[in-house]
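Every read-out reported here was derived from the displayed coordinates using simple, explicitly stated rules and does not represent laboratory data. In this text the structure is predicted, and so the values were computed from the model without any measurement. Cβ atoms are built from the backbone, for glycine too; each structure is taken alone.
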Structure I
Amino acid sequence: MGYCSRSQASALIRAGRVTRNGRTVRDPESPVRLPQDRIAVDGSPLNQAPAIYLVMNKPRGVVTTASDEKGRETVYDLLEPQLPWAGPVGRLDKASEGLLLLTNDSEWSAKITEPASHLDKKYHVQVNRVADADLLARIVQSGSAEGEPIDDNPTEDRPGEDLRARHARILRHGDKNSWLEITLDEGKNRQIRRLLETLDVQVLRLVRVSIGPLELGDLKKGAARRLTAEEKKAIDQALRPQQPV
């Protein structure tokens, strides 16, 4: 309903602060029928919050979480206090920067992050070596000459993940390092960093520059704004299943 994050909601429910149709519910997995059921928090009726869609240029060193036990700056510290609650769509780790979407529309968020959407996400990545065609091929082929998936610290219970990128190209390079553009169509946890680690390549900077048709553009670092109607429509169209020819 756009009131808070999933983890915050679970905590409120387990603490007995949430009622459904006047009765306290302590199981976060208990089903709810909307709009028939009446939900209240601390006795106050909860209404569906208006949908909000934000784009942020996340700076390096800021964590993508509602609160941090170490007291580090979070993306919420960068948002205007009067804005409705909005949760991050996926994650950028502390050392990564660039385009981050936030919304209270959980269904829309799930569509963007689910692997089946295959919504391209482009990153500009500075690495500690002069890249060549062989490195690009290994990035796309998961670092294996045979194109086999990479085993990222596999175990018997958890086989290695396929970390391959969809596309990679060289943007520019100097005498000792290069900037690459790497395109993913899923976005596993720390996928680019883990992939390059298997190739003995160190990531110096990692900037997400686009999600589907939405580009970071000239949005200032640390700034956030609402998506325009045209941007929201373009993303929605990109999320639609492709019709067979």
Structure II
Amino acid sequence: MTRGRTPRHGVARVISKLGLGSRTRAAEWVREGRVRVNGRPVRDPEFPVRAGVDRVEIDGLAAQASARVVVMLNKPRGLVTTAQDERGRATVYECFAGADLPWLAPVGRLDRASEGLLLFANDPAWAAGITDPACGPTKTYHVQVDRVPTPEWLEAVAGGAEDRGERLAVNAVRLLRVGRRNAWLEIVLDEGRNRHVRRLLAAHDAAVLRLVRVAIGSLALGELPKGAWRRLEAAEIDALGAPR
């Protein structure tokens, strides 16, 4: 590709894509005068930059892609999956308080009432591959529902549902255990639409009592305590990134 044809993007976006910080944080650096492009200071986060062509510096140092870091968290119920919540609710980032970690963004989401395995990474391109329904790993959930399922009902759930014009597909469903008035299911998805599991079960007249994500691809939550996190090993990261 020739220099003149290299696409341009806002400098804050370019910095974020390098995994150095969120786009919001990068925009703050630009406005604070900490960013230079080709030796000249810029204060507009949308200042056009040709990634790989123009020289971007932060605090006098070249902005380069950082080594990939991926962290798994056992998200507790009641936390919001965001860095800052406009309503002042507790967020998942409170679990990393005091940790020596680079900037990390959530890889996908778990809603406030859900819990379990949640990934964070400083590599947006890798994260996009993990959340891509076409090539990313499957996601496995253990779900407590407010009913005792029949074989016919389980078969219907396995067939997915239509909701708000969206197809809520299911990879697999199986019964884990049954109580007097409720049951635990294992549901495996190829994709993760907004509130996918809850909407799917509501479409089949069942309410979710608890929802725990227990695995992403080959990576299992295991015995990681609630609210605890750990870095993934290189082999674990590679396994997640491989096509299913």
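Here the criterion is distance in nm of label points 7 Å out along Cα→Cβ at positions 8 and 64, and among I, II the highest value is seen for II.
Looking at structures I, II, which one was mean count of other Cβ atoms within 10 Å over residues 96-103 calculated from, given that it came out as 22.6? It traces back to I.
Between structures I, II, the greatest calculated value of mean count of other Cβ atoms within 10 Å over residues 112-119 is seen in II.
One of I, II was used to compute FRET efficiency 1/(1 + (r/R0)^6) of positions 80 and 120 (r between Cβ atoms, R0 = 35 Å, to 0.05), and the answer was 0.75. Which one was it? Answer for the origin of the read-out: I. Ranked by distance in nm of label points 7 Å out along Cα→Cβ at positions 24 and 40, structures I, II are led by II, which has the greatest value.
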